[in-house]
Each structure stands twice: as structure tokens, then as C-alpha cells.
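The next part holds the structures, each set out as C-alpha cells.
Read the figures in this text as sums done on the coordinates, not as results from a lab. It should be emphasised that the depicted structure is a prediction, and the values quoted were computed from it without experimental measurement. Cβ atoms are built from the backbone, for glycine too; each structure is taken alone.
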Structure I
Amino acid sequence: MKKKICIIGGGGHVGFPIGLMLSSKNNKVFFYDKNIDVCNKINRGLAPYYEENSRIYISKFKNNYIAGYDTHFISQSDVIIVCIGTPVYKNSFPKLKQFLSLIYFLRRYVNKNQLIIIRSSVYPGTIEKIQKILGTQNNNIAYCPERILQGASLKELPYLPQIVSGINNKSIKLAKLFFLNITKKIIITSILEAELIKLFSNSWRYINFAVSNEFYMICEKLGVSYKNIRDKMMYGYKRNANIPKSGFAAGPCLVKDTMQLSNVLGGGFNLGNSALKINENLPKFIFDQLNKKFNLKNKTVGILGLSFKAEVDDIRDSLSIKFIKILKNKKIKYYVSDEYYKHSLGVSKKELIKRSDIIILATPHKKYSGLKIGKNKIIVDTWNFLKQ
């Protein structure tokens, strides 16, 4: 049966793609978002950010959705999906008060017949708090975390197994039936298991990047190429096949979830804490290495890529931005360019290469892979994308 679905945070990187996917199943989708500019953009038939294949879905199914900041969307829906992130303080403690204030707000409008799905990354124990807040109004609460690759969500949603948990058997059954409209692979877990699966998954990826980043820094200190060593480690040796490339590993999910897991353990997540220190220190390490070799006051630095990862336009927690702050503080002249995020001071990639003495490949966008850069340029390319 087709449903009315309200997505809280529907203009965001998690809410918008699942809303498009659900609209393609002929559901009526309400994108509820307090960012009116984003809502207007969605209602004009535009994606609020880059998402592969979004134009196809918009052109076919734009009559099945509407965006706005209207509480009627909440009260009239059969299903409410919460896609608001849980921010964290610098000490790794999650801003639960901010997240739970939304739940108190929802309590005014929900009814006992609605299915409420929490899709955000949450601190363990959060779903239990939500149950206490909504208990008198609604008892159909499920936790079904997203695990999509940002920028490729519409491609992944039909194929990724969906984790489903709930506060009781009824909520689990309802959530399972709901997600079977999107994917045929459902994994039932307890709420705590689901909360930890999400945090473990992102922490695992973040730690793997940290291993390669530390290997890269070791090689730089010893004057050898990590690329060559990594290639030879992997060649014909399957046990090393999954070593990631080094580079600016960042983003709101990997960093935040590693911090949340550390907080769960009272700061005792040793691998996670080390990963945070290693990855977040990479921009400073690269600057210090360059500063030892060259008089940077007489050089112009070009930063290729500002988004936190390739093929997205999201700069949240981007280490490129952190590197720019270092250059600003040291009063080093620089240029920036990105294929997706349009910076107010940005230039084209060709113009950046022309004007810069030192070029940092910060984000490995596909369009950089074929770039040819003159031998008179100094290149820092941890991703091994550029040609010279």
C-alpha cells in the first residue's frame, strides 16, 4: 500500500536520496526541512547537492514529493523518517540535547498509528531515550541506520542490506515491511547491535585510512615512496590487497562516529583516538614537510579539491579546509579549485595549475586523473592520481 512519508531533514545528504527512492515507488513524500532555500530548490526540481542519478529520479517522480517547513507534513504522514545528524563537541561528547529537542518537538504532532524510523547515527542509548519521550504518543519506533556511500546513494539503496531494529516486535515488523519496498535484504538486530554496527563500520574505515596515512608519513620522513612500497606490498599478495591509499580522510560520518564511540568508552577507544590524531594531523604534516624543503613565502600553493571526498560537493570536516587555514595563518599565497563545490575564491583546475608553484591533490576527483602537470611544478599527490 502506498504511503505518505515525512522525512525530517529531507534536504540533507541522507534524507534527500531515500526520499527520491521512496517517491519512485509512488509514495507521497514530504521533505521536511527548516532550510527554506533548500526546500525551494527541491520544489523547483533541483537537487540541493550533488547526488549521482538524482536528475533522472527528479524528472520522473517530481510530482510525488514536495518540500517545506510545514508541521502538517508530520501529522498527516503514515511514516516519519528522522535523518538529522547528531553533532559532537570537540571533546567527542555528542550534542544529545540538540537531537532530543527535535524528538520533543515531534511529540506534539505524532500519533500512535505512525511508524517512526530513526535513520541517523546515534549515541548508544539514544533510541531508549526517544522511546521514553514518545512513549505516551507512539510505540512504533524503529532504528534503521543508513550505510550508503554519499553521492552514490540512489545506486546503493536497492542493493545494500538494511539493518532493522525496533523497540518491540511490532515496530520491527512494520519497519521490515517498509524497507522491503526498497531492498530485499533485511538484517534484524537488537537496537544496541544496530547502534554499534553503524559506529563500528565508520570507525573501521577511518582507522584503515589512518594506517595508510601513518605509513605515508613514515615513508616521507625516511625519504622513500609510500606508493612504491604499497604497490609492492600488494602485488600478488592477497593478504595486503585492501590497504587503502593515503590521503585526506575526513567527512562528517567517519570523524563523528569515531568520536562518539570514543565517548561511549570514556575516551578509552585507543585505536579510534590514534586514528583521529593521525588523520587530523596530516595537513600540518604536509605543510611542515614542504616548509622544510622550500621557502613557502616565495611560493604559491594550489589546492585541488575542497570536498571531504571524491565526487561530492560536501566540505563538512574537510581536511582541505584545515590545510587552507594553515596557509592563511602562515600568510602563504594560495589558490583553490574543486569540481563540485564552488568556492567564492575558486578558480578552474587549469588556472590553478598555471598559477601555482606547489600543487596539493587534496581530493581525488575523477576529473583530476588525466591532468598533465609540467615538470617544473612541485606536486604532493598522496592519492597517486596526477601525471607529470
Structure II
Amino acid sequence: MDRPFRLEGFDLRRYRVGPLAPHIDGLAALLSAGQYRRESARQKIRVVADLSLWLERRRLGADALDEQVVRRFFHRRHRHDQVRAGDVSAAAVVLELLRERGVVPRSSTEADPRHAVEKDFERYLREERRLSQASLDNTLPFVRRFLSDRFGGGAVALQELHPSDVTRFVLRSIDGMSPSRAKLLVGALRSFFRFVRMRDEIATDLAGAVPTVADWRLSSVPKGIDPDDVRRLLRSCDRRTATGRRDYAILLLLARLGLRSGEVASLTLEDIDWEAAEMVIHGKGPRVDRLPLPRDVGAALVAYLCRRPVCTMREVFVTARAPIQKLARGTVGYVVERAMARTNLDAPHKGAHVLRHTLAIDMLRRGASLPEIGELLRHRRLDTTAIYAKVDLGALRALALPWPGGAE
């Protein structure tokens, strides 16, 4: 098996050629820190050295490098050599390195007015409203999609927006969306329009033009999967591999403790108290809870940590491939989707939250009370847990009144 790339003992002299020569060592250090495999890192360094010689033949310096120049290089290279995805990413890495070092200016797209207003809005939400990363992830993509839909690739002219632009976008976008996700969309747009109105970038209060989404509380029935299907998902993980061990531990945390995907992604090594057999869970907003660490979950975490890529990340779960970085919230849901695909499971929902619903429904059917379920799921209010009462049809049938005129 190809080993991780290490700077020690690797001779870079043959790759220090052309105008990019002073930056080859920096590129190698980034690849080593990112835990790239040795042969993959060697190939990336080789491609950048070829790019440097290509620049030299055209009498171009390192400061001339940008996305257009990179495309020209790979267009010529494709004529007599295969271009792989990793080769293109190598050029992107060295280009970002040059920008960080001030050799190459930032790309012109960063001066795009759309980019600027998005960045200002993100900064406002993060610094002034103090929203969590999860809230940002549920807000910014909708705003970005709206601006792209209305203005395409051109400059953003907020003063040209009309209420009809807003309503048309919302009506098109919510088609097929769940009510809860549709509410996230309209909430994101209202927040954005209030922000730009506050900055006097629009004269009309477009927040009032955003349609309201009907989503009556407790109107739906939570949908889970069968406990046997959960066991099938767990068995589908190949625990002979580091990725399989990671996915198995993630699925156990979701299925046994009902964690949210963001809570799994944010779990750190310091959050696990092995002696007390407890875990600290960082929930919604500033909420912090302590949960017991079941034996099987602890064993799965130990098995994964023994094969976890060597890195300085304090998050428990990291990516399986270089560059090694903490696992994103969306990737946790993707772990569940992949397991469902492996088992050909046709679930009502494909994300991580279906396992949270499954746990609550199973507890209810085993005789647990709603307060007990709410305590495990860490609901702030009991009426949030009350939706699961709809699943217990036997108990509800005893409370139902006879239909007028029906059989006694």
C-alpha cells in the first residue's frame, strides 16, 4: 500500500526548475501536511515542475500564473499526455500558494459585486448575529442561488430587483421541497433582503414579497426505518478498512444516541471522557449536553481511532483521502446515503435524521415515555417530542371517540 508522503528523505532538487522553483518546497510541505499518499504527491510535484518549465519556455514568470494560463498549459499537455483530475488540483494548490505569498493577485472573481455582497452578508450573520455554522449552511446557499438565478454570471444590480422576481424564484424553488426546507429558503431570503435594505441598497422592502410557507406544527408523522434495516446498514460497513470503521462509528452514534449530523461532525477528541464513559455533545446554538457512552459505541470509536489518519485535527472524524481535514456536516449525511445505497434500502428520507426518528419511534414502541425520549434527543420543549405520539397508534386508538352514527 502506498505510504503517506514525507519530506524527510525526498530529494526535491530535480523539481526545482523554472520560475516556480522557489515554491516547490512549499508545495511539498502542503502535500505532506495534507497526508497525501507518496505516489500521488510525487505526481503532483512532477506536474507543477512541468508547468514551471512550460512557463519558462514562454518567458513567463510565476506572477503571470492564473486560471487562464493553467487551462492553456493543460490544453497543450492533453495533446501528448493524459491529464488526470489530480494534475489539475496540483496546479490549483500551487496557484493558491502563490496568492497566499503575494506573488499572484487574487482572482478577479473576488471583486465580483455578487461575491462582495455575499461575503458582507455572511460576515453580518457570523459576526453581528452570531449564527452557528449550521445556520450559515442553511442560509447562504439559498441566497447564492437566488442571485445566480436572477443575475446569472453578470454583476448584481440590487436596485433592479422587483417583488415578482422574488415570488417567481420561491415558487419555482419550493416545488418538490419539504415544508421544513421551504421555510429555510424563505427565511434566508427575508434575512438577506432586510440586510440589504438596512444598508440602503434597495428602496423597496422585498422581505415582504417573500411568500409564506404553510407548515403547521405537529401536522406530519415522523418517518423512520425498521430496526432490522438499521442492522443491515451497520453490517454494510467494511470494518477491515479505516473508512469502513469510520462510517460504522458514525452510523452507531446516529442510531444509538440519535445525534444530529452536525453534532457528529463537531465531536472532538476532548469531548470523549473514556473514564466516565460519557461524551460532551455540542447541540444547537450554545447548548452543551453530556450523554452516556455505550460500550458498543465506545468500541467502534476506539477501532476507528486506531486506524484514523495521522493528523493534528482535534475532530474525531476526518476525511479518508488527502487533504486530510475535518468531516463536514453534509458528509455525515452522505455516509448514511452510501450505506442505504449499498443495502438497496428505500427509506422515506435518505439523510442522517432518519436514524434519529428511528431511534425515537423504537423507544416509544418499547414503552419509553415521551419525556424519556425528549431527554435522549435533547429537545428543549416537550411539545417537540409530542409529534412521536402520533406513531403510537394503539395508544391513540384508545383515546379516540366513536364516529357519530358508526357501529358501537
Could you tell me which structure in I, II was used to calculate log10 I(q)/I(0) by the Debye sum over Cα atoms at q = 0.07, 0.11, 0.12, 0.14 Å⁻¹ as -0.49, -1.09, -1.21, -1.34? II
Of the structures I, II, report the one carrying the highest value of FRET efficiency 1/(1 + (r/R0)^6) of positions 302 and 350 (r between Cβ atoms, R0 = 35 Å, to 0.05). I
Of structures I, II, which gives 0.65 when FRET efficiency 1/(1 + (r/R0)^6) of positions 190 and 326 (r between Cβ atoms, R0 = 35 Å, to 0.05) is computed from the coordinates? II
Calculated from one of I, II, helix-only ellipticity at 222 nm (-39500 (n - 2.57) for each DSSP H run of 4 or more, over all residues; to 500) reads -12500, and the structure in question is I
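When mean count of other Cβ atoms within 10 Å over residues 14-21 is calculated for each of the structures I, II, which structure yields the highest value? It would help to have the intermediate numbers written out before the result.
Values: I: 25.8; II: 17.6.
Max of mean count of other Cβ atoms within 10 Å over residues 14-21: I.
Which of the displayed structures (I, II) returns the greatest value of distance in nm of label points 7 Å out along Cα→Cβ at positions 102 and 262 on calculation? Provide the component values of the computation, followed by the final result.
Working: I: 2.4; II: 3.8.
Structure II gives the largest value of distance in nm of label points 7 Å out along Cα→Cβ at positions 102 and 262 among I, II.
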